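The structures come next, written out as structure tokens.
Derivation of every value follows stated rules applied to the coordinates shown; laboratory data play no part. This structure is a prediction, so every number in the text was calculated from the model and none was measured. Cβ atoms are built from the backbone, for glycine too; each structure is taken alone.
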Structure P
Amino acid sequence: MGSEQFLQIENTLFTAVMVLYLAAMVLYFIFFAVKSEKAGKIAGYVIAAGFVLHTAALVTRGVGAGRLPLTNQYEFATSFAWGISLCFLVFVWKYRFQALGTFVTPVIFLLIGYAAMQSREVRELMPALRSNWLGIHVSTAIISYGAFGVSFAVSLMFLLRQNMQDHEFWDAHIPDMQKLDIISYRAVSLGFLFLTFVIVSGAIWAERAWGSYWSWDPKETWSLITWIIYALYLHLRLSRGWRGKSAAMFAVVGFICVLFTYVGVNTLIPGIHSYA
């Protein structure tokens, strides 16, 4: 089977993934709006199926391209969505609350939609990307951004939960505010750990590719800003016992910075990272 055939299969899988994520988002909205447990259960199966096909699409593109599918806007956008899906499924499995999908699936679908608008052309790698550091640097970014995406969704749930009236359905499907706060903190901690790996591996890679560990490129600068925001979140939480609404709002702002670091910087501010 030739590379063109693999890429055609990847296109078909990608379309199926978009449909499944859209269906999961709609089902989660139904679950949340009309308190339908059946819709929530079906949505869980649908997003799991979407994740499996998403994984297959990434693997197929990697085989067709003859490299890791992590080198351009399309590939990173779809991998970003995959990372959030992965972290979402892990956190749902661990904490058993499907309502999280109501807040995560719109983010996943928006990223997949953004990916669909990018060029899917497979091009020869530029010299700076021909490095073993590519897999380490970008894969850790995917997990980091995925964890931050989950913390964003959990924080939104926290902010909404404090204004919701007590109801048996909400009590059964949404953890109490203290637990939501802890889950968000754990997601931020995971994301921060991997973001640190992203910055360190990127610095080492930059030194080998361009002869400098740090060049204050816009993406490097905004990655550092994002790291500082989450470092401040963790510092305030651990040293001053920061909890509740303020921490949740901080996590929301942090993820907005993550999105700007990826989408905004690439779109609005040219730099040496403009290819990714």
Structure Q
Amino acid sequence: MPTKVEKDSISGQDTTGHEWDGIKELDTPCPKWWLYTWYACIAYAIGMFVVYPSIPYGKGYFHGVTGYSQRKMVDADVGKLVAQRKGSMDKIAALSFEQIKADPNLLEVAMTSGRITFAENCQPCHGPGGGGNPGYPALAAGAWIWGGTLDDIQQTVTHGIRSADPDARQSAMPRFGADGTLKPAEIQAVADYVWATFYGHATTGKDVSAGAKIFAENCAACHGDAGLGNRDMGAPKLSSQVHLYGDAHDTIVNQVTLPRQGVMPNWGARLDPATIKAVTLYVHALGGGE
């Protein structure tokens, strides 16, 4: 319970009337410099609320008397950058790949633009440096499904794969198991054959001749007798150490049974021709370009 206000015998200062374990609280006012600073901060905060965007209401907010917007500032900065790069990007759009590569300064601009574009648009799927992810090709590995020349890459980036673009690259692997074309035992047999013959895994004591016959009758038309693939059809190369969905035996079984059909966006609907050329050059230079 509060006690009566009294004078402190040592400091001569009034107490507040509160006491804890024999310790009495002095009624000492805040220093004037602290109070003035506090008042100034309150005034400054009110001014900021008035001048800059601050209070939300309904579906909007108070924009401030100055109409300040960080988005507008960023847009203005981006606009300046685009204006600075316009001359070089116009040249990139107009020139051939060989002409761009022959100009060191122009190539540097293209590679920088391509690296930024790749990081913002392609890296989430294809991984840093084009290392790939399950279901997303490793661009740096050279295991191209549709070809790895500059023109091939540009075509793929522009129109996409199985996208809404009428010129998109199209391919479809039959659903051998889901549609009943092959029985489960036959799928296991052909998976054994692919696993041993093309993927390079030992199958000690296992006869894969039955799988070889099934492969020749159902798969070789697209993937080739030697599993080298067919880029015109988008059929991946099987005799490789790089596989789109991994090289596990179960993965082969699942893909033959009910294949996954990946989709790549048609970036031509989102990126301008110069930017597509730039990212094409960057992807080609990752290490797998042909």
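A compact table of results
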read-out	value
Ranking P, Q by mean count of other Cβ atoms within 10 Å over residues 4-11, the structure that comes out highest	P
Which of P, Q yields 10.5 [mean count of other Cβ atoms within 10 Å over residues 36-43, calculated]	Q
Entry that produces 14.6 once mean projected area of the Cα convex hull in nm² is calculated, selected from P, Q	P
Parent structure of the calculated result 2.3, given that distance in nm of label points 7 Å out along Cα→Cβ at positions 92 and 252 is the read-out and P, Q the choices	P
FRET efficiency 1/(1 + (r/R0)^6) of positions 100 and 228 (r between Cβ atoms, R0 = 30 Å, to 0.05) - structure with the largest value, from P, Q	P
Value 10.0, calculated as mean count of other Cβ atoms within 10 Å over residues 76-83, assigned to which of P, Q	Q
Answer label among P, Q for the case where relative contact order in percent (Cα under 8 Å, 6 or more apart), calculated from the coordinates, equals 18	P
Entry that produces -13500 once helix-only ellipticity at 222 nm (-39500 (n - 2.57) for each DSSP H run of 4 or more, over all residues; to 500) is calculated, selected from P, Q	Q
